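Please treat every number below as a calculation from the coordinates, not as lab data. The structure displayed is predicted, hence computed values, not measured ones. Cβ atoms are built from the backbone, for glycine too; each structure is taken alone.
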Structure I
Amino acid sequence: MDIVLDRKKGILFMLISCFWFAAMQMFVKLSGNSIPLFEQVFFRNLVTLFLCGFLCFKNNVRFFGTKESRPYLYLRSILGYLGVVLNFYAINNMNTADATILQKSSPIFVIIFSVIFLKEKLTKTNIITLILCFIGAIFVVRPQFNSTVIPAVAGLASAGFAGGAYTVLAYVNKMEDSNTIIFFFSLVSSIITIPFLFIDFVTPTFIQFLSLIGIGIFAGLGQIFLTLSYKYALATDVSIYNYATIIFTSIMGYFIFGEILNIFSVVGIVLIFSSSYYQYKRR
């Protein structure tokens with residue numbers, strides 16, 4: 001499956017993905033106090049499963065990939081699933097800012113894994129941009145790191161698994177349609193979750209049900225554009241733009257939860273955009 005790289009398109013798709021994932025985080029936060037972890041994870045994947053299943057049928061693409069690509073689809077799905085579960089666990093059990101900054105370290109893992117496994121070139125520009133983005137993210141979320149150890153370790157581990165999943169994604173994108181990849185991931189994740197779903201199942205109210213559906217819809221949209229981003233650009237080029245989720249989350253938090261941006265957040269946003277623009281001009 002031949003794909004023509006288009007760096008600008010890859011960056012645009014990453015930014016769109018960040019917006020939808022930020023919206024998903026709002027619904028995770030809204031439902032986290034009353035809905036168990038695996039119930040949140042199940043709805044996150046179930047809605048995406050039907051959405052991408054419909055797209056696979058409509059576009060007449062394979063649901064389960066080819067025999068050659070299936071091992072990579074399984075690996076991407078398992079790594080991605082572990083990243084989602086640990087990320088949701090961290091959000092529900094520790095300071096939200098701490099969980100965010102830990103999860104946003106995933107681009108660092110992407111570049112490391114891409115250099116090791118995909119043989120992509122690590123440049124000084126990548127290193128400088130990642131450092132500036134990470135510092136900017138700290139300014140935005142201002143983590144206190146006063147949470148318990150286990151959720152903090154889970155948050156960092158989620159970033160590692162996400163980085164591994166994105167690295168495999170950059171490779172398997174050359175072999176399969178994006179809808180096939182997301183459908184496969186959602187199917188595997190849903191099946192794995194079923195045994196855990198009924199351990200502490202809570203029948204959701206109408207509002208809670210809407211929140212769970214919201215998690216699934218926005219996660220699906222975020223996943224679609226994330227997959228398209230890695231289809232059209234190198235992982236080392238687009239992974240740093242994943243930090244834009246923090247910016248969108250800060251803006252949504254202001255309007256939904258009344259969280260006011262202060263000078264630290266503004267400085268962080270400027271750092272993130274400046275470093276991203278710096279890499280763009282250097283390339």
Structure II
Amino acid sequence: MKMIDEADFDYSKFGYNEIDLGDGLIYSKLDIGNGNKNLGFECGSYRILSGHNLYLYSKGQKENLIKHIIGIFDELFEKLKIKKTDKVLICGLGNNEIVADSFGVETCKKVLATYDMDEKITDSKICKIIPNVKMNTGLDTYTIVSGIARLVNVKLVILIDSFITKNIQRIGHSIQISTCGTTPGGGITCGKEISKKNLGIECITIGVPFMIDLKSISSKVRRSIIVSPKDNYEMINFCSDIVSSSLNLCFNPKLSSSEIDELKRPL
């Protein structure tokens with residue numbers, strides 16, 4: 001999935017704008033309708049929260065960031081006509097054996113699965129999977145996700161994955177949320193796109209860039225070489241905490257952060 005604010009095109013005349021939220025946090029948004037489907041992005045809604053050194057944020061700044069992410073979820077749920085009591089499948093994409101590709105997996109681990117939970121505790125119906133990668137399973141990620149999504153009859157699939165960026169300063173510092181699905185391994189391998197177009201189910205993708213393709217920043221590099229910084233682990237731990245907390249609080253508004261943490265503990 002490409003980042004909308006890294007496109008080599010001026011999208012302002014199509015409604016793209018940036019809003020300064022304070023604390024060095026910038027909110028970018030773009031909605032692409034069917035009439036503008038040749039802009040280089042799939043039709044749908046794109047939202048980005050970007051800030052310098054996000055993983056160094058204070059507790060108050062983290063809480064503020066989580067509130068903004070929940071606000072984006074609420075907006076997109078309304079657009080897609082999704083209720084927080086609907087069945088939702090959350091998918092942690094990527095390969096946990098590679099640090100830069102583990103963001104989706106680490107985030108999914110921290111999400112509270114509520115599918116079989118007592119309705120007195122929460123009304124949400126969240127189930128989650130970590131499908132791994134085709135190299136390890138022999139199955140295309142689409143096959144796994146679509147099979148479970150249809151079997152459980154979910155109304156929404158949330159896909160969480162690591163992205164590739166053109167700018168090393170963006171690594172770990174931009175959270176993109178879109179309604180356009182994604183192609184697992186799209187930056188390196190070629191799998192089948194997981195999207196409403198293919199699944200027949202609404203999809204939301206959450207991605208943070210943790211890798212950079214040297215070919216995109218140097219004319220001397222003739223083939224794609226994917227690299228990442230050595231401190232990725234700290235950034236992935238922070239971003240997975242932020243995104244999982246946002247999902248947990250969004251879907252379980254009756255629960256506090258401490259109550260959610262207690263429910264996540266194994267019996």
Structure III
Amino acid sequence: MGRGRARAFPLEIATCDNGGMTERKPIEYWLSDMDGVLVHEGRPVPGADEFIRRLSASGRPFLVLTNNSIYTRRDLSARLGQLGLDVPAEAIWTSALAAARFLADQRPEGTAYVIGEAGLTTALHEADYVLTDLNPDYVVLGETRTYSFSSITRAIRLIERGARFVATNPDPIGPSPEGSLPACGAVAAMITRATGVEPYFVGKPNPLMMRTALNRVGGHSESTAMIGDRMDTDIVAGVEAGLETILVLSGVTRKDEVERFPFRPSHVVPSIADVIDMIDP
């Protein structure tokens with residue numbers, strides 16, 4: 001559906017002025033963030049199940065993107081399934097997979113010291129990487145439930161000795177039922193302060209992850225939508241990739257914060273439930 005039809009929706013959906021830009025093509029391909037869009041603090045967002053069903057029934061290619069590198073995509077598919085969201089593993093793309101793809105392209109069959117969990121270590125093994133703490137090519141920082149001080153110390157010393165520093169995502173905090181948790185971006189900042197070396201972040205909003213996602217769904221920027229709950233990762237990634245962007249207010253970014261950013265989403269809606277009717281049958 002083009003932007004013109006979107007303006008016929010209720011007032012809660014705020015569309016942005018095109019400023020004379022060419023009308024976009026109907027949305028044929030869908031990219032969606034996971035946390036804050038489909039699930040929130042371990043529970044499905046109301047309407048997420050119908051959104052996935054409508055996409056599947058329409059035959060529109062879609063991909064669920066996440067900066068969470070803890071789980072493999074099979075794990076995530078199973079976890080979403082337990083919440084009533086039928087998302088096949090092949091329709092999930094994580095920052096861990098993007099990082100593994102990046103490293104395999106840059107330095108095939110290399111070595112890495114990894115701080116992270118199964119999602120990241122499995123992706124690197126599948127990319128023919130050897131995981132080691134003996135003079136690795138890279139230090140790769142991902143998400144983990146418990147960051148170890150000794151592991152961070154080891155990473156700092158390896159970077160000081162010349163290992164290249166890569167991190168899965170720049171998010172400083174992550175959600176939990178108890179409140180915010182320090183995430184990859186915050187730990188990366190600690191390592192950078194200690195070493196003076198900035199990491200290369202592979203996950204959103206890196207265009208690398210978005211290009212890979214577009215390639216996986218076979219989409220084109222002018223007919224693809226990106227749905228997210230964060231202006232500083234999801235929406236800016238979509239804007240820079242030339243996608244239709246939809247900000248949902250069920251996650252991190254609040255409505256009163258949108259105007260603080262120099263870029264704007266194409267649409268602002270309360271939740272994923274308000275996106276369902278944008279999917280053409």
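Work out which structure the value 34, 19, 18 belongs to, where semi-axes √(5λ) of the Cα gyration tensor in Å was derived from one of I, II, III. Derived from the structure labelled III. Structures compared: I, II, III; top value of distance in nm of label points 7 Å out along Cα→Cβ at positions 120 and 168, i.e. the largest, recorded for II.
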